[in-house]
Structure I
């Protein structure tokens, strides 16, 4: 007797990097979804981290299928379109400007794939910071977390990625 998982039969196309987006895909996979991670030709930058980041890629991308697509090419975009046509969920964690440049803005995706669920994992939502990079250390500094951790007058990033 096989164990039923709540997301059996659900296909997720994930186009994300670092921790927040890959974590979303990882948890959907834990619930039984098939997760297909789309990486650029050079691979997810997280694959190449060293030090405390060395384990990020294998930790947050376990159980996923992975495909490399060059979204700067027509063939790469056509392949992603074919994938998205078969998907139930699209997970991404890019700035909207980057997605628009690639041809996959949220509005364009809603238009082309009306039944697709879009999971956009963003560090900053619409507002004055929406175009800022939201790396964990940036958020630690902006929120004051690093000021609580370091010595007086010398903010210090905490040892792990707390905000992702």
Structure II
């Protein structure tokens, strides 16, 4: 049973989301930084990467901040189910897709189930998925942290 509670928009969350999206796009279009060369192009790419690096941690923090009051909208069971369906299922589907894609291209060789499970656990099939473990840790800690919303002194202490 889901509770319906009117959500109040927090404008600076929206602004941070938009700016972070632009930074992530900038970093993804910025491949030159990954191959050092003593050139102005590389230095400009490095500057873009350094200026945009804050985006992913801010996305994780915004996820935590916007989900901190999830208990007003739905139960912990519903919360975890929704998070899994929104992030876990696409992660599995796209990891399998890229594994099959890389196998057909010959980029990844089959070396056994142990190596395969190690690749899945360590996100080495699609390394850009490195942010999923920290995001999942935020999701798993929210049922406990959300209980502290009413006691900000403990939250400040933890900070």
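Laboratory data are not the source of any read-out in this text; all were calculated from the coordinates shown. Computed from a predicted structure; not experimentally measured. Cβ atoms are built from the backbone, for glycine too; each structure is taken alone.
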**OP:** Given a value of 33, 25, 14 for semi-axes √(5λ) of the Cα gyration tensor in Å, point me to the structure among I, II it was derived from.
**Re:** II
**OP:** State the single structure among I, II that was used to calculate distance in nm of label points 7 Å out along Cα→Cβ at positions 22 and 94, giving 2.3.
**Re:** II
Original post:
When you work out relative contact order in percent (Cα under 8 Å, 6 or more apart) for each of the structures I, II, which one comes out largest?
Top reply: II
Subject >> Comparison of I, II - label where distance in nm of label points 7 Å out along Cα→Cβ at positions 38 and 150 is highest >> reply: II
Original post:
Hey, helix-only ellipticity at 222 nm (-39500 (n - 2.57) for each DSSP H run of 4 or more, over all residues; to 500) derived from one of I, II reads -9000; which structure?
Top reply: I
Original post:
With distance in nm of label points 7 Å out along Cα→Cβ at positions 62 and 126 derived from the coordinates and found to be 2.0, which of I, II does the value describe?
Top reply: II
